[in-house]
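Presented below are the structures under discussion, each in the form of structure tokens.
A short reminder: the numbers here are calculations on the coordinates, not readings from a lab. Keep in mind that what you see is a predicted model, and the values were worked out from it rather than measured. Cβ atoms are built from the backbone, for glycine too; each structure is taken alone.
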Structure I
Amino acid sequence: MENETKNGKLYFGYLLPNLFTAVCAFLGIASIVAASQDNFSRAAFYIMLALICDGLDGRVARLTKTTSKFGVEFDSLADVIAFGVAPAMFFYFSVGDDYGRVGVLFAAIYTVFGAIRLARFNVMSPSSEPSVFIGLPIPTAAVLVIMWGLMFQNHEIFKGFEFALLALQALAAFLMVSNIRYPSFKKMDLKKSQNIKILTILIVVFSTIYIFRITAITFFITIYVAYGIARVIYNYIVAKIKKNKYNS
């Protein structure tokens, strides 16, 4: 009886994280269908739900100690659909279609580079730095693309500047396969002395998102993406200054 209970818990432990992964893939397909019907708010909502499921599957697998190679591969395939193909189709149906083959090309490049990003992550995971991502994570790139897409859909001030979304799509694709390092908040070493500060920041962030929603999410995700780029530029300038001082 005890063995049966143990085996049942183990089976459930393997099933649950893969169920979240399957839902993530399903939501990606639902997002593509919604975008094809010009319902971009719903398409973005599905991708955000997929983001939550993507965060849950790995955590559940670790909590139940049921991580597996199958789960890792399944998760990557689901991510390609939800955060690779779905945002690319969101971009194409909202803006890319107006630019003909260029729109198709940018959507395809984003998807392909996203798949490369995931493959590289899976290969490098055992040896990568625990506190950073090398290259922009594909879920972050997806949120960047869809949030700015919604900004252009919902604000008249952006009308006539849709070409900027082409540049954003290309930038997101490039950042995914770059060596730019981004903080990994889920692997942060949280000290008790920082708990109040972090809690305060989180309350401010979520309060802002609650009030302004799309604008706030777009702002925060843009700051995160820009931080990685700014740090590279800063490090390059500092290294250049040090080199000039040494040579002089």
Structure II
Amino acid sequence: MSTTRILIAIDGPAGAGKSTVAYLLGERLGIPYIDTGAMYRSVALLAQQRDIALEDGLLAAIAKDLPVQFVPTAGGQRVTLGDEDVTEAIRSPEIASIVTTVSACPGVRQHLLIAQRSLAARESRGVIMDGRDIGTHVLPDADVKVYLTATLEARAKRRHADLASRGFTGTVADVMMILHERDEQDGRRTVAPMRPAKDALIFDTSVLTVDEVVAMIAALCECRRQQKGAGRNLHV
């Protein structure tokens, strides 16, 4: 396996499979995976725990000193805040209902942007980072940029199954409405709106399996590493 440093940006809407693909790709390539969505969810969780209003100034103060860490384990990546494992807590329906508001705050985004770029810079092997603005804003010079998409129905079914396992009692139709609203909000926000980077490759996970997507991105990454190692330019 090549040791050439590589930055990989994976973007797309909720339920498109970003986290699953990014985690499996990280395992396959031996590269750290940073879940930026977990960072916004962690801000939301701390605001909830501290009973802090969802206002930019108050939330930005949390984001500025967010003690989040990503801990790889045999059972998968865990997310901690200080000494507390919040992997499950940040995926609760309650946090899901407020994270869009949190992520739309300019102050929160600015502080987490700094943190995300710092995390990427310190990794000697490179990094895989997923979110909604990684290829366009956080890592605009990423070596490989991917945008995952899927039909609203497919995304809703996946997200409903996940939320139902955490206590959500709504229907798939309810989740479709939630995702549609979030797509609209993410696409309209003034700071780093969700959209594919101009040089991103788009994969539709409605028709492709997770393994197929991971294999195709891994092949792109290996090609890019070889090109970088040879000192040539390749745009993907």
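Which one of I, II has distance in nm of label points 7 Å out along Cα→Cβ at positions 64 and 176, as calculated from the coordinates, equal to 4.4? This value belongs to structure II. Given a value of 6.7 for mean projected area of the Cα convex hull in nm², for residues 56-143 alone, calculated from one of I, II, which structure does it belong to? Attributed to the structure labelled II. Distance in nm of label points 7 Å out along Cα→Cβ at positions 32 and 184 computed as 3.9: which structure among I, II? Computing distance in nm of label points 7 Å out along Cα→Cβ at positions 32 and 184 on every structure in I, II gives 3.9 only for II.
Between structures I, II, the greatest calculated value of distance in nm of label points 7 Å out along Cα→Cβ at positions 80 and 112 is seen in II. The maximum of Kirkwood radius over Cα pairs in Å over structures I, II, that is, the highest value, falls on I.
Looking across I, II, the calculation of helix-only ellipticity at 222 nm (-39500 (n - 2.57) for each DSSP H run of 4 or more, over all residues; to 500) that yields -26000 traces back to I. Could you tell me which structure in I, II was used to calculate relative contact order in percent (Cα under 8 Å, 6 or more apart) as 32? Comparing all candidates, it corresponds to II.
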